[in-house]
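Bear in mind that the values in this text are calculations on the coordinates, not laboratory data. Computed from a predicted structure; not experimentally measured. Cβ atoms are built from the backbone, for glycine too; each structure is taken alone.
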Structure I
């Protein structure tokens, strides 16, 4: 179990706002994730300029989870192929 003192504290900028994030990951990882979120929000904004920040954030989360679910399914399919080869 990670103690409170072992948690990383990092300030990141996402879509023009500053956030203070405390977590178990290293600061570099937190910054990397924040940069990806910022990039995705800006990418979505290019195609949906009328969205306010809240709706943009929700759409970013939905798109990101959709990408995650697709990758998870691809991983499981590849894992099944590997398991079949081992048999």
Structure II
């Protein structure tokens, strides 16, 4: 998992692997499921938006993320379809 390594600025990882507190920008949504992709977009997860992991459940799933001034709690498996670029 990415939180065990030193992350570099501009590194591309999945949102599921983004450590708590790190800010990243959504680069692309990789799911082949168009309904899931549409659901992400309806929730405000679009290319270019900044996201930050706020909380991770004790067993690692679900994960609470912050974006566009609000928080979402999503399953880790769903977040694995979202590629992000580490900002800081």
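Key figures for this structure:
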read-out	value
Per relative contact order in percent (Cα under 8 Å, 6 or more apart), the highest-valued of structures I, II	II
When distance in nm of label points 7 Å out along Cα→Cβ at positions 59 and 75 is computed for each of I, II, the largest belongs to	I
Structure with the greatest value (metric volume of the Cα convex hull per residue in Å³, set I, II)	I
Which of I, II leads on mean count of other Cβ atoms within 10 Å over residues 43-50, largest value	II
Given -22500 for helix-only ellipticity at 222 nm (-39500 (n - 2.57) for each DSSP H run of 4 or more, over all residues; to 500), calculated: source structure among I, II	I
